[in-house]
1. Please compute FRET efficiency 1/(1 + (r/R0)^6) of positions 111 and 135 (r between Cβ atoms, R0 = 35 Å, to 0.05) for structures P, Q and give me the label with the greatest value.
2. By the measure volume of the Cα convex hull per residue in Å³, tell me the structure among P, Q with the highest figure.
3. If FRET efficiency 1/(1 + (r/R0)^6) of positions 55 and 87 (r between Cβ atoms, R0 = 25 Å, to 0.05) is calculated from each of P, Q, which structure is the one that comes out at 0.10?
4. Supply the structure label, taken from P, Q, corresponding to mean count of other Cβ atoms within 10 Å over residues 7-14 with the calculated value 15.6.
5. State the single structure among P, Q that was used to calculate distance in nm of label points 7 Å out along Cα→Cβ at positions 39 and 119, giving 5.3.
6. Name the one structure among P, Q that relative contact order in percent (Cα under 8 Å, 6 or more apart) of 27 was derived from.
7. Of the structures labelled P, Q, one was used to calculate distance in nm of label points 7 Å out along Cα→Cβ at positions 15 and 127, giving 5.9. Name it.
Structure P
Amino acid sequence: MTISDWIMITAVFLGPIVAVRLTRYLDDQKEKRERKINIFKTLMATRAYTTSWSHVEALNRIDLEFDKDHKKEKEVIEAWKEYLDLLNNSAIPIDQWIVRRVDLLVELLHKMARVLEYDFDKTHIKNSSYSPRAHGETEDQQAALRKGLIEILEGRQTLPMSITNWPNT
């Protein structure tokens with residue numbers, strides 16, 4: 001047998017193995033990217049509703065899906081850490097905190113967009129979300145209802161009552 005025969009035999013045996021391994025590797029890379037895209041899409045879709053469950057869940061998945069050993073992805077993780085630090089900081093006056101929170105979220109989303117090869121600038125990210133006023137009013141009303149009900153149930157507030165039609169006896 002010649003060397004070319006051995007090469008041919010090796011190729012016949014190893015070819016399918018290499019093909020399967022390569023396909024599996026490519027599928028794994030695609031799946032990792034899809035998970036990152038899912039986080040990004042969720043954060044972009046909920047950027048006007050930063051207290052929504054899906055928004056918070058997506059933020060908490062950043063550490064799991066982005067790779068700190070990859071330079072651009074490490075920038076995403078660092079931006080997330082800075083944003084998280086602010087979210088947990090109650091020492092800053094609320095008006096400054098709100099402005100800083102928006103800026104840091106925009107920075108985080110911009111870095112994610114660059115990693116995932118989306119062409120969004122910071123102005124677009126900051127100004128292009130839609131949040132109906134009615135949604136905000138509904139959330140405020142629900143919060144007021146919950147707060148009032150809790151105060152009544154805990155005995156810190158009374159439930160006003162008046163009798164309008166007293167039955168004749």
Structure Q
Amino acid sequence: MNYFELFDLPVSLLVDQSTLPKKYFELQKKYHPDFYTNADEADQKEALETSSMANKGLKVLQDRDQTMKYVLQLKGLLEEEEKYQLPPEFLMEMMEMNEKLVEEDPEDFRKEVEEIEKVLYDEIRDIVENYDDSTVSTASLLKIKEYYFKKKYLYRILDRLDD
């Protein structure tokens with residue numbers, strides 16, 4: 001069972017955040033280990049596993065980037081510690097950004113990185129916002145994967161601002 005099935009939600013890159021907490025609390029009411037103290041060992045184990053999965057699932061489904069990563073993993077397009085090869089032109093642009101990091105005002109730099117992220121998102125916006133698990137193509141998912149890794153790279157640069 002995956003997180004979408006557990007929460008009784010359609011596979012999506014944009015999880016409905018208004019229903020997610022309600023579904024989580026329903027799962028916890030049903031499977032919280034405290035309610036199984038008098039149950040047999042098998043039922044206790046199942047409740048603990050389901051409750052734990054609900055906790056992990058909530059964290060993943062509340063975070064857009066983690067949801068994106070999870071869907072890509074479900075589709076077999078992303079390994080846990082994958083070393084993804086970003087396009088050379090993007091890496092060159094990021095080298096230039098790294099050089100600017102020491103020269104620019106941190107707030108201006110942050111805005112510039114956020115602007116790059118917006119441009120990257122615009123390239124996949126239609127796929128994300130109109131995602132249909134039954135018809136999505138591998139090519140579309142690979143665009144999502146590239147966006148995911150580019151954004152991850154961008155935010156590593158931003159993390160250096162805070163160092």
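Any read-out appearing in this document is the output of simple, stated calculations on the displayed coordinates, not a laboratory observation. Nothing here was measured: the structure is a model prediction, and the numbers come from that model. Cβ atoms are built from the backbone, for glycine too; each structure is taken alone.
1. Going through P, Q one by one, FRET efficiency 1/(1 + (r/R0)^6) of positions 111 and 135 (r between Cβ atoms, R0 = 35 Å, to 0.05) is largest in P.
2. Details: P: 243; Q: 151.
Largest one: structure P.
3. On the way: P: 1.00; Q: 0.10.
Going label by label, the one that fits is Q.
4. Matching structure: Q.
5. Q
6. Details: P: 17; Q: 27.
Going through each structure in turn, the value belongs to Q.
7. P
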